[in-house]
Structure I
Amino acid sequence: MIVRSLSDIEGTERETTNGTTFLARRLLLARDGLGYSFHDTTLYTGTTTNMHYKNHQETVYCIEGKATLTDHTNGEVYDIRPGTMYVLDGHEQHTLEVEETVRMICVFTPALVGQEVHDDDGAYPLLDPS
């Protein structure tokens, strides 16, 4: 059994930020052996983040805030509010524009190792967990 709280993550290598647009707390990573990773992520008011997870699928559930999600594969635009879930099951290139700081619960498969940062395309590299 694994039991963790946000206070266990704060200030450790499991907490990542670029200092301006997001704070991600990676509660579960590949080394936990579950095949997926689990994150509590905050994106800040007024920021725009372009992402394209070419190597991962992601499920996102909004628990706080307001944002606009644009799917660049089909041009669809979605309002993201508390209680909204979206799944990037087709590796969709997308943009998240944050109107009010959002807090998201995110699941990645395959699991993130922990050192991943977005590359120029907005993707995470596929790192070897060993």
Structure II
Amino acid sequence: MTIKEYLSQAYRIDQRINSKLEQVQSLRELAEKATSTLSDTPCSGNGNKQKIESVIVKIIDLEHEIDEEIDRLVDLKKDIVSLIKRVKNPEYQTLLELRYLCFRTWEQIAVAMSYDLSWVHRLHNKALGKIKTSH
């Protein structure tokens, strides 16, 4: 795994967390619909109750997965911070933090640092080179 791939893992984990949060929200909305349907109809058996229970179990499972992913993300970000701190150039540190800890786009980084986009890419390559030589 290259250093760039290693650093990019945090972004991927963050994306998975956000995806699972959306899934939980969708399941909660589904459970609310099922609950309101259940309360509006006369006693019709256990079909809807079982569906609601199934949705609730899925929500709980997803929330456990989210907690595990968050723990992984926090641990990985600690490691990334440690790697970035080894780079002695503060400009490189800022760029690496914006990209791999704040998940900013190249354009956002260029604006934040008041640099041309192509210069940001050059700085990034230099910064990655410093991480390779420092660890």
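A compact table of results
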quantity	calculated
Of the structures I, II, the one that 12.0, 36 was derived from, the read-out being Rg and Dmax of the Cα atoms in Å, for residues 24-63 alone	I
Among I, II, structure where Rg and Dmax of the Cα atoms in Å as derived comes to 22.2, 71	II
Which of I, II leads on distance in nm of label points 7 Å out along Cα→Cβ at positions 56 and 96, largest value	II
Origin of the value 0.80, where FRET efficiency 1/(1 + (r/R0)^6) of positions 32 and 80 (r between Cβ atoms, R0 = 35 Å, to 0.05) was derived from one of I, II	I
Given -30000 for helix-only ellipticity at 222 nm (-39500 (n - 2.57) for each DSSP H run of 4 or more, over all residues; to 500), calculated: source structure among I, II	II
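A short reminder: the numbers here are calculations on the coordinates, not readings from a lab. Since the model is a prediction, treat every value here as computed from it, not as a measurement. Cβ atoms are built from the backbone, for glycine too; each structure is taken alone.
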